[in-house]
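Take a look at the structures below.
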Structure 1
Amino acid sequence: MLVMLKTNRDELNREAARIIASAVRRDPSLTLGLATGSTTIGVYAELARMHREEDLDFSKVVTFNLDEYVGLPANHPQSFRFFMQQNLFRHINVNPTNIHIPDGMRRDNYDEYCAAYEDSIRQAGGIDLQILGIGRNGHIGFNEPASSLGSRTRLKALTRETLEDNRKFFASGEEMPKCAITVGIGTILEARRIVLLAAGSSKSKAVALAIEGPITASVTASALQLHADVTFIVNEEAAAELAQKDYYRRILELTAEFTPSRLW
């Protein structure tokens, strides 16, 4: 595990975008796992800039999003498909046929649909680079506390805490979805490389538990400790409760000095 401490969100955005861009340049047919949420907005804006100003080519990249609310059409302002279109896809040259996002309007046969989503990931050769955010309760994707660490793509009920955190994005009086389709922890752990982004003081406890706490289904992000190639990029606010910040800084210095290719 590599922990990269950044002073602010701008530094976090640039570092995450640099990692993604380097991966795309190394493998133009990269299979990229994507997340939504406020932390990713700046990263996607930087990728759009790199496409526009530095000819970063996404034409052969294949994308799989982690999750989608159940019951929201693709054109709903709070659907994750809408989020991705507005913040990234319409600004780059990704082939629409290479974009995969769970269908929020699915009404039945969820097990069959979710198995097919898993199969699509396998047919694409698996996820090469998975981008993650983290919830205040330590969840990744919509794998809420008590999710199996071996879970696959499935229908998942959202916890009260997650509903409260996301309520602000919906109009007053609008009913918020209570369920989502999410890629599972087991599926996430099969990605070849994982990069988790966290910014803001509200994420500090979750970040500390994910990195330094025990591996537990109560904090599903802690399962990332089992992965051989995972990087946490966190700003100072999100890193506030880490007990070993000086250690992570020193390890990063040594990694950059002796194995610069590790950072792409």
Structure 2
Amino acid sequence: MTSAIPANQPFQVDKLQVNIAKNRPELGQLAARAVGDTIRELTRKQSFVNMIFASAPSQNEFLDALVQEHDIDWQRVRAFHMDEYLGLPDDAPQNFGRYLKQRLFDKVSIGEVFYINGNAPDLETERQRYSALLEQYPTDMVCLGIGENCHIAFNDPHVADFNDPDLVKPVQLDQTSRVQQVHDGCFASLEQVPEQALTLTIPALIRAPHLFCMVPGRHKAQAIYHTLVEAISEKYPSTCLRSHPDTTLFIDQDSAKLYWESR
């Protein structure tokens, strides 16, 4: 039963550190503390910290807790986001850059934010612009989630490439990714969900030294099972996190359920 899942007893799967929280609010607090500690540590050693953030309801509790963290010098943080729909109005509530602006960037004195323009007139120019920024400011930390089909960013299984030569690329979203947006309450129906996006690739994410992955909720239980159990491959893109030298996965009782029952 779910109630038998132990909370706050970290364990390891390959190189991946896993922490099961009691619930979503506790997950957010645990993750925010870990991320805050790393930001504070890095700002003691370097001038700026370059971070990539995910945009999804799965990140709500984490971001709410992160803005409450003390002694973070946000003016020394440069922020990126990891994906953006193509063709969605800039002021649409589902716009990923807008989500992060409301949830985080407007609430702290952040140094600099680089937004992906999903409505750029020339997609290739926008892809190159954002790739150049990622090269100019090498990523120190990534705060990400995992999709229902095990995608990270919008690297769905059919486009995921652990050795992708690009840092940013346009993708066609698969059906599971689009249905997830309805499950998350972001869109009222599948027909409203865009079919294309611009995403950071898997190498762009996992080359960062420090990764923190927040994945609560019952809809993510199957994805967590695959992430922790299946062979590491693009069939389940999030399995690549198990080979990263410093990734911490935060899950809750609901998202841990299928994995724990399989042990």
Structure 3
Amino acid sequence: MLIKVECEIGLSFPNPAAVIWMLYLHPSVWPSVRVHEQFQVEPAIPVSEFNDVYGNRCGRAFVPAGRLTLRNSAIVEDHGHPDPQPWGVHHHPVQELPNDAILFLLPSRYCEVDSELKEWAWGKFGHHAAGWPLVHAVCNFVHNHVRFDYMLARANRSALEVYRERVGVCRDFTHLAITLLRCLNVPSRYCTGYLGDIGVRPDPAPMDFSAWFEVYLGGHWYAADARHNTPRTGRILLAHGRDAADVALTTAFGVNRLESFKVGTVEVSSLS
């Protein structure tokens, strides 16, 4: 299966400012890329790239006053199968975890593992079998507990607030699920990327980047999604981290206004 992904973000700046973005495909996706990324920056300015501490590919530039437009497109080959459901994989005790997985058990900006949710999570889910059954139970709870409402999106809503307010967007579903699973000693990391309406009824709303998460079980990271709560086809990763604060699509060190935002993800029949 071939999937074309594309995006455009337009920002206006009253004054020159430094900007960082995460709009490149994650390095783990590169072996599946069939038409290389066509990244464009307008106006033409010097751009440098670097990998952050999580291995995400980032760009940075100092932009003049005026409009900045960032565009990217690529075609990626996908295996065409829904997310795996690893029911029998091993749930590592904390003492068995590799060092780089421990970080994803700890509290982070939007995931208050050290809050009242910890005791509540053990009372609610502690009787479930370890491993994927536990992940599945948490996803079911979050999916049914939180109501999706794009008009009530709020950039500073934490997992505890999602639990109390019972409303949010995909990042909020993800933050609450991550927090509950970290409380239960399942390493969980936040992911952002493309997720098109492949194999499901098309959503009439304008497409956006999607948030999901990955859990570390049986020596591997597996995708899970509390918002949709069903295996999906065609996830294409941009970045992952502890929570949304680590994977901001753009970070501007100065006043700016969003002028345009477009995301496209569609299955195509050829590379042309």
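Please treat every number below as a calculation from the coordinates, not as lab data. Quick caveat, the model's predicted, so the values are computed rather than measured. Cβ atoms are built from the backbone, for glycine too; each structure is taken alone.
Details
- Structure responsible for 15.0, 42, with Rg and Dmax of the Cα atoms in Å, for residues 79-230 alone calculated and labels 1, 2, 3 on offer: 2
- Ranking 1, 2, 3 by distance in nm of label points 7 Å out along Cα→Cβ at positions 15 and 31, the structure that comes out highest: 3
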